Structure 1
Amino acid sequence: MAAAALDLPRVLPVFAVSGVLLLPGAKLPLTVFEPRYLALVDAALGAGRMLALVQPAPEAAQGAAPDLYGIGTLARITNFAESGDGRYLITLSGVTRFRLAGEVEGRAGYRRVVAEYAPFAADLASPPNLPVDRRRLTMAVTTYLARQGLATDFAKLEKASDAELVTNLAMAAPLSPEEKQAILEVATVQDRASLMIALFEMALLTESGEALLH
C-alpha cells in the first residue's frame, strides 16, 4: 500500500553507498558492518524503520568529505537479522525518491538530511501502464551481460511486468555510479528504459569498435 507523503519522515539518516541503486518498489539486500551504519540501523529500527540511500557525489578535492547527490531513495527496512559476528543482514524496500533539501547535524558518525518528497509524488501512486520496448531493452542488456560472462534469468524476465523488468535490469546491471544516478533521476519507467537502451547499445558499439581496432 502506498504511503502518504505527509506520513513520511522529514529528516532521514543517510546510508551513503557508491554504486548502489534502489528504485521505488524494489528490494535490496545489504550486509552492514561499519560501526556508523550499525548505529544508523539501530536508530532506524526504533523510528519507523526508515532511512535514506544516497550515493556520494564525486569528491571535489582529495581527502575532502564527499558530497551527496541531490536525489536519493527513501527506504524501509523490511527484513533484519544478525549474523552472529557483529554484522546486520537487512533488506531495504524502496518507498519513493526524494530531493535533498538540506543537512542537519549527524549522529554516531552517520549523516542526516532533510528530504523533500513533492517532486516525486508519482512514486507513491501506481505507475501508468505505458509500454516500453521490452525486446530492444532485453536484447541490449542481456547481450551486454553475456559479453561480460554474466548470466541472465530469461524466464524471470519474460514473466515480469514492464515496470518490474526495467527495475530489475536497472538494479542488476553493471553500471557506473554516475549512470546509476542518472537512471534514478529520470522521471518515468519509460524514460528509464530509454536511457538504459541508450547506455547499453552505446557500450556494445564501443566494444565492437575496440574489437575492430585490435
Structure 2
Amino acid sequence: MYNPEQYVQSHPQLKQSLIDLASWLAPEHEGEHTHWLLGGSCGLLLQGIPLEEAPRDIDLYADGDAVNLLHKQLQAHAVVLDGPEQNETRMYRSILSHYQAGDYKVELVGEFEVRARESYYRVHIDRNLYNHAPVVALNGCSLALMPLAHELIFNLLRDRRDRYERIAEHMAAEPKHHRELVKQIIAANGFHPQMIQRIYKLTGIDN
C-alpha cells in the first residue's frame, strides 16, 4: 500500500518543516481558496520517485493572485528572507519569495513561466494542475503535490535527465492516469512539435 510517510522517515527535519508549512498555509477563513502545490524534489520524493540526492529546499507553487495572501500567512510563522518580487532570467519568469522553515529554505513561486527548447510553458495551478494534484497526509496534515505531468515537462524543458527519465518511467506504468492532464497542459501552452512527441513517447500516452 502506498504510504508517503515511508519516504520521509529518514528525513525527520524535512518532515517537520513540511508539516509546519501545511499547518501555516491552511485557509484562514471558511470558503477561502488559496491553492498552492508542493513541487520539486520534495513533491517527487513523496510520490516515490527516486532521487540522486535528498531534498535541500522546499518549492511551493501558486497562481499570482494567491502569492500575497500566502506570503502574509508565511510571514506570521516562517523567517522571511525576501520578496515577493518579480524575477526574470533567460529561461524563467515568476514572482519569487523565500523563507526559512526549520532547517529548510522555502521558495514560493508565483506565475511561473518557462521558455526553452522553442517551447513556452506557463504553470496554471487553478486552471490545470490543482484538480489533478495527488494529496498526501503527514501526521494528519494534508499536502497537495505537483502532478507528475508538470514535473516531467518542466524537467524536459530544463534537460534534467536524472529527473525526467525516472518520472516518465513512473508515468508510463499507468499512462491512463496521466493522459488527461498531459493533454490539457499541451493544449494550453506552446510546445515545439518535437517536444510534444517526446512527451508522448516517454509516457506511453497516445496522441
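Readers should treat all values here as calculations from the given coordinates under stated rules, not as data from a laboratory. The structure displayed is predicted, hence computed values, not measured ones. Cβ atoms are built from the backbone, for glycine too; each structure is taken alone.
Tell me which structure, out of 1, 2, gives -0.31, -0.48, -0.69 once log10 I(q)/I(0) by the Debye sum over Cα atoms at q = 0.08, 0.10, 0.12 Å⁻¹ is calculated. Source structure for this number: 1. When distance in nm of label points 7 Å out along Cα→Cβ at positions 18 and 90 is calculated for each of structures 1, 2, structure 2 gives the greatest result. Looking at FRET efficiency 1/(1 + (r/R0)^6) of positions 98 and 122 (r between Cβ atoms, R0 = 25 Å, to 0.05) over structures 1, 2, structure 1 comes out largest. Largest in FRET efficiency 1/(1 + (r/R0)^6) of positions 26 and 186 (r between Cβ atoms, R0 = 25 Å, to 0.05) among the labelled structures 1, 2 is structure 1. Highest-scoring entry among 1, 2, by distance in nm of label points 7 Å out along Cα→Cβ at positions 82 and 162, is 1. Set 1, 2, criterion distance in nm of label points 7 Å out along Cα→Cβ at positions 146 and 178: the highest-scoring structure is 1.
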